[in-house]
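Q: See the structures that follow.
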Structure P
Amino acid sequence: MKAWILEKQAKIEERPLQLVEVPTPHAQDHEVRIRILVCGACRTDIHIAEGDLPLKKSPVILGHEIVGVVDEAGKDVKRFSVGDKAGVYWLYGSCKRCKYCLSGRENFCSQIKCTGWHTHGGYAEYVTIPEEYALPLNDVRLEPSEIAPLMCPGIAGYAAFKLTEAQEGDKLGIYGFGPTAYFVLGIAKSMGIETYVSTRSPKNIEGAKKAGAKWAGDASKEGVPCQLDSAIIFPPAGNLVEPALSQVERGGTVVLAPVSASSIVIENYSKNLWGRSIRTLYNLNKSDAEGFFEIVDKLESRVGASLFSFEELQDALILAKEGKLEQPLAVIEIASLPLQ
């Protein structure tokens with residue numbers, strides 16, 4: 001099969017990925033093989049390619065926003081049949097034995113395997129995965145190219161939202177307004193929760209208002225107009241944490257969603273932190289993915305995606321890094337390639 005492999009990390013502008021022929025994988029007893037139709041291009045792939053995240057496997061096929069069709073099933077597979085539509089996201093596997101796995105918190109497992117990092121991912125014609133970590137998509141009405149961008153920002157947004165424990169009638173603050181925050185707004189809106197979006201970008205302020213935010217602006221300049229019940233911070237900016245905490249009522253929660261952040265300093269514990277909680281989004285688990293796709297067809301929010309051919313993958317990643325995509329996200333179309 002054809003696949004883009006990464007052997008040596010380098011700036012994405014140097015085009016470190018190579019399009020090569022590699023052996024086509026086959027499903028083992030408890031695995032399914034998915035013929036990949038589309039795969040979303042995520043900034044995490046850029047972080048791995050450039051060395052912001054260490055290589056866990058070399059060579060490795062990147063990509064973790066996979067949508068395709070099951071074309072081979074191992075003899076012990078029960079959840080899927082050949083021809084089923086299926087997806088693969090960040091969580092590829094875990095030990096299934098530790099206290100975290102046994103309590104439905106696979107995201108904390110010390111032996112977690114992430115798609116396109118610890119294992120081969122979706123920038124290829126086929127991928128295999130243990131059936132219990134693949135997502136059934138037969139009941140999702142969206143087209144594959146619409147589903148792929150949901151496999152990371154959509155699920156991550158839902159996971160971050162869950163951590164706030166926001167309920168109908170609450171006021172939720174969103175700091176930063178990229179694709180993941182966009183899905184949070186859509187989920188909150190569907191549940192009758194008011195959203196207040198802080199972003200420095202005039203374009204994103206208008207985008208948040210059009211998407212249904214109760215208020216959108218730059219909180220550092222004009223301040224959020226009310227106290228919040230909870231908030232989510234998306235930028236890796238530690239200096240946002242105390243201002244967000246100060247805006248949240250006692251008993252509320254601030255969720256930190258980035259995978260890394262600059263230094264966090266709380267100068268006034270009694271006024272801004274006491275009685276409030278800080279939680280962090282740490283990887284994703286099966287309940288996050290399954291829960292999101294149970295409601296995805298009910299959401300009005302859709303983030304546009306620019307479509308690229310398989311051969312244009314590195315062009316798409318470069319444009320994504322430079323912020324020059326015509327749409328907020330990029331999706332790589334793979335199914336048009338000849339089957340092996």
Structure Q
Amino acid sequence: MRATLETAGERLSIDCSLPWVMDLIAEGAAGELRPHETCDASVLVRVEASRSGFDTSRFELLARGAWRRNGEVVLENPCTAGFDVHVRRVPERIELTYRWRPPARDRAAAWALRSRFHLLARAVLIQYPALWRAGTRGRAPLHASACTAGNATPLLTAQSGIGRSTVLLGEVAYGSRATGDNLAVGDGTTIWGLVEPLRVARAGGRRMPHGRQEAPMPGRVPKLVPDRLVVLERGRSEQPSLEACSAQRATRALVTSTYMAGELRRYWSFAAALSAGTGVGPAHPPVEDVAAAFAATLPCFSLSVGRATESRLAVLLDTLEVAA
């Protein structure tokens with residue numbers, strides 16, 4: 001089973017020998033898997049049927065459960081998703097080979113906590129490799145998304161639970177385009193979206209934590225160049241309000257939202273292990289530098305969406321910016 005996926009500005013070539021794992025990948029790709037293409041990919045993901053451990057006899061111990069040799073690294077059960085992975089960096093791409101070898105505890109958790117397991121498996125198999133490869137190009141992961149909203153192209157960030165996904169989906173329902181739901185990578189000028197299902201209330205798909213369900217992202221585009229940075233907040237007032245905010249405040253909001261995001265909680269150790277093992281990429285993604293670059297070049301706003309408002313984002317940005 002082979003397929004191609006464009007995500008986070010990277011092209012993944014996927015070769016999977018386990019049908020049930022391919023189903024996991026397809027679900028996480030939210031309808032955007034494409035037939036395998038012979039064109040160059042920047043990330044090769046291979047899932048083998050073997051249950052044997054990778055041979056690390058000639059590798060140097062890097063850390064508990066991690067070994068390295070000549071730019072290669074083997075990780076045992078990263079992110080407790082149940083897969084061991086061998087990572088190799090070759091010119092112009094990285095190659096990741098996975099084997100399903102969960103400890104008994106994690107095997108039980110995979111069956112008992114299905115939603116949690118699906119999220120972990122997607123992260124380890126397709127999301128984190130794409131984010132890490134993007135990091136070798138100087139891009140940083142961000143808990144943010146860009147969308148079109150009337151004549152504007154805002155970069156939206158908010159802490160989890162504020163309602164950014166609801167605002168975004170409401171805009172998409174009117175034909176706007178968005179890079180994705182929760183995660184993206186950016187370089188200070190452009191945002192590339194990470195492919196993932198929407199997770200909102202009453203979506204009709206797989207049940208997820210916090211009472212949400214999954215659905216495909218309609219109208220998704222691979223990338224956008226934002227023209228403003230908007231920090232969404234949940235105010236006490238029933239009505240929305242918009243005010244200009246400093247670049248420092250916007251940078252802080254974007255950075256703290258990224259580090260507090262549950263979707264990235266396990267990414268930092270995964271990326272550090274690959275950097276230490278392969279000698280490629282930054283030891284730490286330049287999250288603050290990229291956030292500061294966006295904030296320094298874009299007008300920054302704080303948008304309190306109000307507790308009861310159902311107004312469109314495009315209307316809010318248009319009318320409230322004039323009032324501000």
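Q: Identify the structure, out of P, Q, from whose coordinates Rg and Dmax of the Cα atoms in Å was calculated to give 20.0, 67.
A: For Rg and Dmax of the Cα atoms in Å, the value 20.0, 67 is produced by structure Q.
Q: Another question about this same structure. helix-only ellipticity at 222 nm (-39500 (n - 2.57) for each DSSP H run of 4 or more, over all residues; to 500) was computed and gave -8500; which structure, P, Q, did it come from?
A: That value comes from structure Q.
Q: Can you rank P, Q by distance in nm of label points 7 Å out along Cα→Cβ at positions 119 and 287 and just name the one with the largest value?
A: Top value of distance in nm of label points 7 Å out along Cα→Cβ at positions 119 and 287, among P, Q, belongs to structure P.
Q: Have a look at P, Q and say which one yields 1.14 for Cα Rg over 2.2 N^0.38 Å, for residues 135-222 alone, as calculated.
A: Going label by label, the one that fits is P.
Q: Compare mean count of other Cβ atoms within 10 Å over residues 159-166 across structures P, Q and report the one with the greatest value.
A: P
Throughout, read-outs are computed from the coordinates displayed, never taken from laboratory work. The model shown is predicted, which means the values in this text are computed figures rather than measured ones. Cβ atoms are built from the backbone, for glycine too; each structure is taken alone.
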